[in-house]
Structures are given as C-alpha cells and as structure tokens.
1. Using Rg/Rh (Cα atoms, Kirkwood Rh), for residues 301-412 alone as the calculated read-out, with 1.84 as its value, let me know the right label among I, II.
2. Which one of I, II has distance in nm of label points 7 Å out along Cα→Cβ at positions 117 and 205, as calculated from the coordinates, equal to 3.6?
3. Taking 53, 21, 6 as the value of Cα extents along the principal axes in Å, for residues 293-332 alone derived from one of the structures shown (I, II), identify that structure.
4. State the single structure among I, II that was used to calculate Rg and Dmax of the Cα atoms in Å, giving 65.2, 170.
Structure I
Amino acid sequence: MPAPPTILTAFSPQLTPELTPEILTVAELNRAARRLLEQQFPLLWVAGEISNLTRAASGHVYFSLKDAQAQVRCVMFRSRAQLLPWQLDNGQQVEVQALVTLYEARGDFQLNVEGMRRAGIGRLYELFLKLREKLAAEGLFAAERKRGLPRYPKRVGIVTSPQAAALRDVIAAFRRRAPHVELIIYPTLVQGADAPAAIVAALNAAHARNECELLLVVRGGGSIEDLWAFNDEAVARTLAVSPAPTIAGIGHETDTTIVDYVADRRAATPTAAAELASAGWFEAAAEIDALEDALRRTIQSALETRMQALDRLALRLVHPAQRLAATRQRLELLAHRLQAAIQQRKAQQPRLDRLGHRLRQAMAAQCARRHQQLSRCQGALAALSPLATLERGYSIVRGPDGAIVRDAAQLAAGDDLQLQFARGKVSARVK
C-alpha cells in the first residue's frame, strides 16, 4: 500500500519565503488526519484477538484488536453490536469489517467496526456454499425426492453421540409423547476431525440393518466449527440413500447444515426432531382422549335419558293390591249402575206395556189403510191393463219388425204378423 501523503501536503497552504506558515489548532489537525485516513482506507477486513473489552451503558462496545506485533483500538456501536449472534469476550479470535478513522477528541487511531465474524468462519462458509451449490445441482435437495414421514412409527433410529445432551432431549421427548416407541441408538462422534467418518459408519450400519421406520440425525448447538461434520459431502451422500425417511435436528433454530438440506425433514432442534417423529402418536393420543370424552358424554346423556324414562314408568307402576282394589271399586260401581238400571227398567215397564199396545194398534190401523189403498190401485191398474182389453175380444197385432201395427197402411202383402190374444199367440200373413 502506498504511503499516505503528509498533512501539510493535503491541507496546509504552500509556504513561500515571504509568507509565515498557517498555524493549525489541535482540533483542526485531528480533523484533517481523520478525513485523510477515511479517504485513503476503504472498508476492509482485519483479523486479530479481542482484548480490553468494555461495554458502555449506551450499548456501545470498546475493545482492542491485537496480534503478536501490534494492536489497534476498536469501537462497535450499539446498532451493530446487538446484531451479533454470540457474546463477545476477551481472547476470541475474530475478523472485523471496519473503517479506519481517528477519534478527534483524543487523537486516537481506531477502527469503527461495521461487522464481525469468528476467525475462520468466512472460509468455512465459502466451502459450505460451494458444497451446497454442488449437491443442489445434482438434485439431492429436490422437493420431489423428499419422502413423507410415517405417521405411527414403532421403531425409530437415532444417529448421535451417546454422551450428547441431544440424545437425552430426544429420549425425554419420546418418553413424554410416545413412550411405547422403540428407540435404537447408532452411536457416533458428532464433532472433530474423525466425526464425518464415524457418522458415515453409523448411517451405513443403520442402512444395513434396516430395522427402523424412521431415522433421526441429531446434535446440540455449537459454532460452525463444532457442526462442521454435518457439512461433510460423504455424510450428505450417505444420508441421501437412507432406506428409511430421515429427520435432521442439528444445532439450534438458526443453525443450518448440508444434512438439513438432504434430510426428508428438518427440525429446528433435537427436541423438535423427536416431536416431529412422534407427532402422529401424540395427535392420536389427543384424538383418543377427545373420543373418550365424547363417548363419556354420550353414555352419560343416554343414562340420564333412560333414568328419566324409568322415573316416568315408575310413576305409572301400581302395586298389585292397589290395582286389585281399584278394579274391585270399579266393579262395585258398575254393579251399582246395573242395579239402578234394572230398577229403572222395572219402574218403566207399565209405561212400556202401554206404549207397546198403542204401537200395535197404530200398526194395525196403518196396515188396514195401506191395504185399502193397494186394493184401489190394483182395481185401477186392472182397468187400464191391455190384458183386460184382450179379455173383451181384442188382440194386439205386431208387424215383421215386432212393432205394434196401428194402421193397415203400414202393411204389405206377404208381411208376417204376430197376433196376441188374452190367452196365447198366433202367426198370420197378409194377403
């Protein structure tokens, strides 16, 4: 980097033998130096160790960044410091993105820190991005290859360290939500240089035994270095060919690894992975509880209805002695009414006899009158009857068509006639 120009060259008037040089105040000098530094140095990254860390009441953070040969003062204002995902402490190796400046009030050379990351994270993150792009291009993260999780798994495999807190969290979650599910542990290292090979071996053992309906890969939280084994390409490819559906529960919610992308489902934490794996059993238990409550209410309602019906029937139920007494009382009442009716009949018998005699007389008189009327009608009918006319020597002549002949002009020679007399009929022909 070229050496910065001197302050006199940048800000002082040109000196001539005839003129007295301009006199600067300390404030003007520091301001000129600050401007020169800020113009000369762009936003850059500086690596070092944190020391002399101080947190002001305002929320600003002051510290020194040092290495084996030198140190520089740094300030990180509250708006930037509160965005850090970890707690700053002395001795941490970091890389800061900063502006070179000068604190005018004290004339201190310092860095205004705009961003910060743990030392080495930048390089690891670049490796992470390259591997992610590579595997994504091969389709290992494609949504169509993601498999659905079994709703009621009876046996679940767990790839993790037996000493890890993550395993205790997973077991506790299953004990709370689905205690009957069988858990099979495939032990492995989850951190360090040997961890990727150990994880691959554990996954291959789970694949070969193929005894689980669901496979969990879990680990507790940590730095990107701590979780780096789960960004290994061999681990990702081995997980991708698992015969059973897989759930990844690596780190905390903000942690993301390659394994999270490859697994069929990602959970924010190991506990969340166990809850996701046991969701079907947990929901089924809740549904059974709800059905049990509904059944209990239904049975209770039916019992109450039957009890009400029983109460109504009990009101209608009469003791046999009481029923006999009521029947006896009713029979006595009917006997009394029958006796009264008989007595009334006896008292009315003379009147009924008189009415019967009068009825017979009226019927006889009526019959005599009707007989006389019938005789008169019979005499009139006999007088008007054609048979009486025939008795006097007349006859009834009928033509060929059976109609009565009243005029000789109706007939022609050769017509057959029927003649009816008072007694008998004869046939005749017109000549």
Structure II
Amino acid sequence: MPDLIAQATPQAVISVAELNRLARGAIERGVPLVWVAGEISNFKRYDSGHCYFTLKDGTAQVDAVMFRHKAQYLDWAPENGMQVEVRATATLYEARGKFQLAVDAMRRAGLGALYAAFEKLKSKLEAEGLFDPAVKRALPPFPRTVGVVTSPQAAALRDVISALRRRMPGIAVIIYPAPVQGEGAGAKIAEAIALAGERAECDVLIVCRGGGSIEDLWAYNEEAVARAIRACPLPVVSGVGHETDFTIADFAADLRAPTPTAAAELVSPDGAKLRRDTALLGQQLSRVIARVLEDRMQRLDYLSRRLTHPGERIRNQELHLEHLASRLRGGWRRGAEERSWALRDAARRLRAAAPDLSLLVQQQQELARRLRSTARERMAIAAERLAGLRAHLLHLNPQRVLERGYSITETADGRVVRDGAQLAPEQELKLTLARGWARVKVKDRA
C-alpha cells in the first residue's frame, strides 16, 4: 500500500483496481470500528450463510454485509423494517467499487442501553460479593419438597413438574406464583422468593421461566430479584431461558441451570438410577451375607471336628507321653553308644600317635653321622677352592713378574710409563725392581 500511495502522483496513471485498493485502504484507516443505527431493508440471507442488507435512516442509506462466521451467533432473525444497531467497519468492495459496511455484530435498537444496565448492575453486585462462590450453598441430595417460583400458566412450570414426576414422583411441589415478564414482574418475583424463604416449607427453590428476548427476560436482571435470591435461606437454582441466556439471577443463584427442565433434574435425584443402585447394593449385600454365613458354617464344622471327649484327650496325651518317653530312652542309649564309640576311637588314635623312642634315637644318630660327613665334604671343597684362588692370585701378583727380570718405570709424579713417546731427555724416572728401586735419567729415547 505505501508503494501504491507513492505512485499515486498527478502525473502517474494507475488502474481502476489499484484506485479501488487505494480508496479501500484510505477508508479503513480513516474510519474506526463504530456502532451505526438504522433500519434494515432489502435483507437477504444466502445459502452460504452470508447476510446482505441495506441500513438506512431518513436521509441516507448504506449497503452492509454480515458474513456467516459472524451471523451464526445471532440468536434472533433480522427482518426488513427492524431498527437495529450494528458494529461495523467501513470498507470498499473493490470488485464493484461499492462503499459498504462489514458488520461484526448486530443488536436490536435500544438493547445497547439494556446491555449497559446489565453490565453495570452485574459489576456492582459482584463487587459487593453477591456472586462469590464461597457464599453458594449446596443442594440437598434427597429433597422431599421443591418450591417453584414462576407463572402458573408458564410452559416452564409444566416442564419442571414433568421432569420431577419422571425422576422422583414422590417429591412434593409447591408453586409460588409470580409473573415472569412485564411491568413490576421483578418485584413480584422477589416477593415470591421472600415468601418461600419465610414459610420454609420446601428444601430447595427453583426460579424459572422459558426462553425469550432480553426484554422478556429483563425481570430476572433486576437488583431486587438478585438480592432476594441471596437473602433466601433456601438453596436457589436458577433456570431462566435457554442455555445461551444469562441473567443477573443466574449469577446470584446457588446453582445455574441452562433450562427449567435442567433445573428440575439438578434438584431431584434420578429415581430409576436410585432403584438400580439399590437393587445392585441389595444383590451385593445378599452375596456378602451368603459368603459370611458359608464362612461361619465352615468354621463351625472345623471346630466341631476339633471338639473331643476329655477322656479321649487324656488317653491321647498318655500315648503322646509314652511316645516321648520311648524317644527319650532311645535317645539316651544312642547317646551313650555314640560316646563309647567316640572314646574308643580317641584311644586308638592316641595309641597310633604315641612316639617310637628307639626309632627316634636311631634317626638322630643317623642325622648326626650325615651332618659330620657333609661338613667334612664341604670343608674339603672349600679348601680346594681356596687353593685355586690362591694360585690364581699368585699368578697375577706383579712381584712375581718383577722376579722374572721385569721392572716398573714411573715418572716423578708416580705415573707408570708405558710409551717412550711420553718421555723427555734428562727426565728423571723411578725404576721398581723385584728387590729395591733406583732413580735414573733419560739420555735418549726411540
């Protein structure tokens, strides 16, 4: 869109589609989402679910469209000639270049004030705590008497009575008559609720009526009805209108039902289910009692088998004592025999373990002889080895070499001369001979 606007100069040429797109953007940006009041004409709902109509007043008109995903939430049927208020976005249908309203929501004219009053009262009572879940009361599980605040001629009363007779025929019904719509209906409904609380002749109270428009249900949006419900000492169930209808009475009641029939079902137990449950519990109880009786009879039979004559029990004890005495005697004899055999075995092993002194003396003498012989042999070997080592040492003795005519030549600082190149003329040397030594001076070397 910014590119298109930038191109829209007095010298530029744009297409019709671009012009319409430019105009649509300008309209949608310039006109906010608004509520528009007018009269419906030329209304038509297509098979697609989209609604097309004209919205007009005394001096002007505008085409409007409400698409299916918005129109499906209308709980009433728009018709030609109706005064309505629509919440819409101003736009342009580009393909035809037609200015129109895209409707987001629609209500009948004058309902805006009712909705505003509804929200204002709801916020006020909610701030006071009338809708607090903590103050809600539980319904009695098995009420004997149910009170109904509604019109005796209302179809809702027949629905409630029919549902109660179907679910629990024994429940008594007390009707507290009150008009359900019209001038002063709210005050009459509040009086009926207060009367039911004063008489305290029922266990739970149903405040109900059938469906209708917001104007038809307005009596249940009055503050007096909400305060009467909270002031009532009885648990109160609200069953006003259809499932999509919500009133101030629904928020103030201890429990909200989507319809009058549902309200009757909420306050009454299901008799058929109770009968089935009772029958099932009776069957379970019968089975439990039968099992207990069978267990007791079996236990009685077991105890009767254990019950014997005292004389027989004494005889049994005597037999048991004789058996124990026999086991004791047998055990003593076996113990004595085992000890005797153990003693004899120990004596045999002791005799077998006694030492042979003569044999030990002979072994000692033989060991002494072997020790002396081994010592002589080891001494001879050691002497022979010592002589060999001595001869080897004598062979390596330098003195023996000197005795054969050799000598050791040393410099003055004691270094042994092995090479004539180490010597210098007139150098003094020391000669070590086999016996004695001498100092000499080098005259020549080669």
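Bear in mind that the values in this text are calculations on the coordinates, not laboratory data. All values reported here derive from a predicted model rather than from experimental measurement. Cβ atoms are built from the backbone, for glycine too; each structure is taken alone.
1. Values: I: 1.63; II: 1.84.
Label of the source structure: II.
2. So the calculation was done on I.
3. So the calculation was done on II.
4. So the calculation was done on II.
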